[in-house]
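Some structures to go through are shown next.
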Structure I
Amino acid sequence: MIWVQETYILADISDDKAIIEDLTNGSGDIHSLTAYMSYPEIPRDTPIKEIKKRYHKLRNDAKGIEFAINYGGDANTISSNSGIPLEEAKRIYSSYMNGFKGIKKYQDFCRKDVMEKGFISLNPKVGYKAYIYDFNYLCKIRSKFSEPGFWDYYREMKIDAPDCDTVHRVKEYFRRKADSEKQSINYRIQHTGALCYKVSMINFFEYLRQNDLLFKVLITVTPYDEINCEAPEAIAETIATVLYEIMVRSGAYFVKRVKLDADISRHKICVKDLYLEDEKIFRVGDIIATMGEDTLVNLNTKVSYLVQNLPVDFRDYLDDHGPLPTYWVH
């Protein structure tokens, strides 16, 4: 069972109206929405749901932009990650922030708040704080910046003695400031996700205990935003449904503005014959397993296929509501 998590938590925490509207009433395709906001060359009358088909490359590029900015990056990050010129990255960053005003306001607050307080308030419901370990030291360095003549002296030393303590400490301050600001943006999201997971685990364990299912249903692997378990086949569907409801209910306690949904991991079913170079590789009714994001396995024929080699419309041949897996692949 996997949460559809971080974007929804970000939308909730930042109260970004554009993301909330799209996730609630729109396409639900955040990558297409990001492409629309980031690239003004996409006509403004283009429906968000059409972007994946009509502007596929820009949508793929938008994934990297979304990842970079939402974790506290800026135009320099976009330029470094994607290899595009800095000026182009600046235009993209500006367009993104103009489109997602809630995210901009949230990030501006996080950057200011952490450097004023020296800690990050992780979630208002629990009151935990993450302290900046060297905040007092950073404040001491920062206090020097307002001394008369400091910046003239710094600029002179940067040229004449770039390895001196003054130059080193200024660099250190701004490096640690940037790190702390990114943490302030990201930690609140990650911690809220962790709270959703912890409450779900407590509630699921309590369900198993109350129904005499401990050691009959096994909680096996719980990485990050997943809860994986094993159950006897006779009750597997019931357990999947119960766990789904627990995860959604637990998420709703911390995320109010959007529904923090979850996915039950299932195999796929082929709904119409799929051909690859005139060879029928999937027949109607075949059960198809996913191995990561790159590989599909026809469990009926035991043949694997790289997604990149399949027809671009292969997903139209598959239904996601297949049987639960009967094995683990790690």
Structure II
Amino acid sequence: MILLIQYTLIFASVLILVALGGCFSEHSGVINLGLEGVMIMGALGGALMLRYIPATAPAIVMILAVIFMAALFGMVYSSLLAVASINFKADQTIVGTALNMLGIAASTVIVKAINTATNPDDVSSTIQYAGAKKAFLVNIGSFEFSWFMLVTVLLLIAAYVVLYKTRFGLRLRACGENPQAADSLGINVKKMRYAGTTISGALAGMGGFVYAVTTANCSANGDVAGFGFLALAVMIFGNWKPLNVAGGALLFGLFKCIAACYSTLDINGDGIYALTELGLNANFYRLLPYVITLVVLAFTSKSSRAPKAEGIPYDKGQR
């Protein structure tokens, strides 16, 4: 049971961070379908920081450094979406898809170049940093607590406060609902959309690194197992509201945990792995999170209310 709770919280942490990133972007009026690619680049940034930071660095310095670098890589990469969709008014769906494809290719090329420069015989596309994992963990009895769980809770609270309790959040949401009205009140719509996309990149980048360091065997290899698209589903399920997103992330995280750990889950602590005893094919458990995603969205998408102006390029002359 402890393992079930532990991994559910880990998976939920990743989904919350990335889904919150999608919320900020879409509340500003920009659809960020490139979350998967941003996650990959964030994981790359954090992994590179772990690779080059001294092993003797204090744990708190290491944690802050990797969070900063993952967020920075995510922000820089998401700026491509911002420039294309805000300045050039490109189709945001196509740009997001392109970012997902580019993220995988770019991270692979960069990592291979770094590995080859260090060792000509190393042509792998993976950055390993398992030795640094202990800096992010605290053992509480048999529960393995990750500091990123705490970071996620703090960022969730901060996101709620920023979106609903500050002038900035009000202006951001106004730009996603009616940018023409916001502009008539003196709000710079382009700047607000840049801000929303940048925050989105920072959060998704952090989510990518959290995935890499907690669930990808401490490696960055250009693969985030579809978590970017799962986060989009969580965002829609949560109706673009941070607290609802957290609830949805816990639900999806539970089924993702079952898919990943079904063979080692001892739910009752009696040494019997109940899910394995059922004799179901392993692919059934792997498909479960995505089937649940489709079912949940089928029943909830009709009642979801997206920001009215999301995905629509802002034209100052249009009223």
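Kindly point out which one of I, II the value 19 was derived from, the read-out being relative contact order in percent (Cα under 8 Å, 6 or more apart). Intermediate values should be presented prior to the final figure.
Numbers: I: 19; II: 36.
For relative contact order in percent (Cα under 8 Å, 6 or more apart), the value 19 is produced by structure I.
Upon calculation of helix-only ellipticity at 222 nm (-39500 (n - 2.57) for each DSSP H run of 4 or more, over all residues; to 500) from the atomic coordinates, which of the structures I, II produces -22500?
Values: I: -17500; II: -22500.
So the calculation was done on II.
In terms of Rg/Rh (Cα atoms, Kirkwood Rh), which of structures I, II is highest?
I
Throughout, read-outs are computed from the coordinates displayed, never taken from laboratory work. Every value quoted in this text rests on a predicted model; they were computed, and no experiment measured them.
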